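Novice: Next up, some structures in structure tokens.
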Structure I
Amino acid sequence: MQNYKKFSILVLGYTFLLLGLFFVAFYLYDPMQIFHKPFFREPTFSREMRLQNKGIIDHYDFDSYIIGDSLTQNTPAGYAQYRLGDKWVNITPVGASFYEKFVILDYLFRKKHDVKNIIYGLNVSMVDKSVEQIHFGFLYDKNPLNDIRAYINRKYINCLLSFSKKPKCVGQADLENLTHWMDDPHTLYNLGNYGGWFQGEGIKKEIERLKVAQKKIYHFVSTKNIDDVKEYIQKYVFSLVVQNPKVHFYFLIPVYPTYFYKVSNEEYVARYFKSLRWFVQESTKYPNVKIYGFGNDNYTDDIKNYKDHVHHSMDMNVKQIDAIAEGSHIVNNENIDIYLKNLQDRVQKYNVKPLIDILEKRL
């Protein structure tokens, strides 16, 4: 029995020693800079922004941040800094929900007390309570001891074994282009190439959808309430605005192509418009909020500006920064009804016949 106890103690001792060495090794290696800037290499950054953002927030000297979803990923922080001043960085995770952005921004405001500006990609159609369960929240809670969990997976354990400096382990060096997808070859091929958006049976289905849209009369009026949207946005967006009255919030309405509204479910679009109108009206309570929209611009009619049914070229991200700098394209309580009415009229007049012709040639 005595020997068994000694053996058990010895095994436990070695186990804790190995775990300690494991944690120390990961602390030193720290590929995503969760704990510190790199000790043995130049700074690099992972595209896994939900995880990488902690290191950027903790260890780098920025006072202005860009966050949104895929439409905001290409917003150039360097150009924002040039046009707007201050120190900008884009921390947008791909497809980020309101809740995910809230978790990151809430941590940002707790960690940094000198934040000046937030450019926020606003997509009120993405209200979804099912995404309130997230896998990365432990990084942004008040317990730093559990941050090591980010590395407890096969990928990073394999990287640790060789202290690898390969991009798949430590990311890339260019923080300015970290979130951009515009340089992807597939994106460049699809940009403006409407005929390439659909393959096989998808071509026939799209032609059918366009022919229905061609004859349709659009009203975009929803009788359904949006209480769930109001509650969700109050909790995860306006709460941050209220708690940080000295921070300027610039909300960007998604610049979808007119084609998107033309072929989308009418109730879906009507609910989106209703939610957007409420958001603009509610924002009048907060002097640190401005909202920008390009839905009435001719840009949205030209399918060549898009790589698919929603994602526009990077030139629109530049236009949005220019609008903030110049005070143009502001959507407010005085013009939101006109803005939505003009957009509805634009959708009604939009001619899909050229798109049908493009697809029929591919049959």
Structure II
Amino acid sequence: MKETEKIAIFLPNLKVGGAERISINLLNGLMRRGYVIDLILASAEGALLVDLPPKVNVVDLKAARIRNGLFPLVAYLRRARPSVVIACMWPLTIVALAARKLAGASTRVIVAEHATWSTAEEVVKSALYRWQVCASMHYAYTGANGIIAVSQGAGDDLCRFAGLDRSAVTIIYNPVVAAPEPKPAPCGPLSPTGWWTGGHRRVLAVGTLKPVKDYGTLLEAFMQLRRNVDARLLILGDGECRGALEARAESLGVKASVFMPGYVTDPSPYYEHADLHVLSSKSEALPTVIIEALAAGLPVVSTDCLSGPREILRDGELGKLVPVGDATAMAIAMSESLAAPPDRSALIARAQDFSVEQAVDAYEKMLRSARPR
């Protein structure tokens, strides 16, 4: 593939989310290597729009619902004729494959999945929804020029879920860790100062306040931790569960020691200042927050959920893994990690396996070898 050829990356929007963040890292890495990038958005909205580099061409399909983006995408493919479209996450993947067929375009389509679909909330709740996702993947993905999953566990899960040939799925770790850039140290305490300053231990969690993150279990574990450890908990993120979590913190008697200031554009100073990062999720594919914590040399406690944490933490060698929903096990692991943290240099070294440069190398290799259809 020639570096002057155009690559299009297809996302629903740029609202705050892991797949959106890593897609920005990917397009930045590809642009640094001379590729021309179109960022196709079903709807050009979201807080992460401000993080886009000036040279990226944003294509707004103006689709209030993803399915409404089909014909605008057909028009784009006929007009712009990109060499490759990287479609991120079902159902955008299905829309991209259908649009190529309708457009009669020679564009190669690579589909990338960032979830463990067998445990997705919508799939678990609805048999009909499960069938729709499973059947559309099974029949449509055979027409893709490449299929990407973001971890070995997520790839295995995708093949079991959709009945795909495992040899057809390529594992490419997310581009999380960028080349270090000098950043000025904070000139003073950052908000909330109640977490930032003082002699207590600082526990950090980063992620959207939604059910799959299971912050309720984290709050209960934190309550148990505080019986023996002077600690305060900071949860960076926002979402639908805020009210319920605030009420839960109050009922557990830890409200004064728990801080939920909302979404933070750059959480890196908090990783640097924390003593421990905790992930309490019920399901993940490749949790970016664990990788960001390791890059800062920050100890990690995580649920042993399907599928990313165990893979990132090398079966618990680099961080403690606890059963999903087990607050007592989590509290014990938190206490032990604070008392005897793992070797910081080993954590930082592991994070480099998820660097932007390694991911771009892997994507370039796939772009060159993506089979024609």
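Novice: Out of I, II, which one gives 4.5 for distance in nm of label points 7 Å out along Cα→Cβ at positions 56 and 256 as computed from the coordinates?
Specialist: Here the read-out was taken from II.
Novice: If helix-only ellipticity at 222 nm (-39500 (n - 2.57) for each DSSP H run of 4 or more, over all residues; to 500) comes out at -14000 when worked out from the coordinates, which of I, II was used?
Specialist: Source structure for this number: I.
Novice: Computing relative contact order in percent (Cα under 8 Å, 6 or more apart) for each of I, II, which one ends up highest?
Specialist: I
Novice: Comparing FRET efficiency 1/(1 + (r/R0)^6) of positions 64 and 304 (r between Cβ atoms, R0 = 41 Å, to 0.05) across I, II, which structure shows the greatest value?
Specialist: I
Novice: Using distance in nm of label points 7 Å out along Cα→Cβ at positions 24 and 272 for the comparison, can you identify which of I, II gives the largest number?
Specialist: I
Novice: Out of I, II, choose the structure whose coordinates give FRET efficiency 1/(1 + (r/R0)^6) of positions 48 and 152 (r between Cβ atoms, R0 = 25 Å, to 0.05) equal to 0.95 when calculated.
Specialist: Checking each candidate, the match is I.
Novice: Determine which structure produced the value 28, 56, 15, 0 for P(r) over Cα pairs in 20 Å bins from 0, in percent, calculated from the coordinates; the candidates are I, II.
Specialist: Matching structure: II.
We did not get these values from a lab; they are worked out from the coordinates using the rules stated. Everything numeric here is computed off the predicted structure, so don't read it as measured data. Cβ atoms are built from the backbone, for glycine too; each structure is taken alone.
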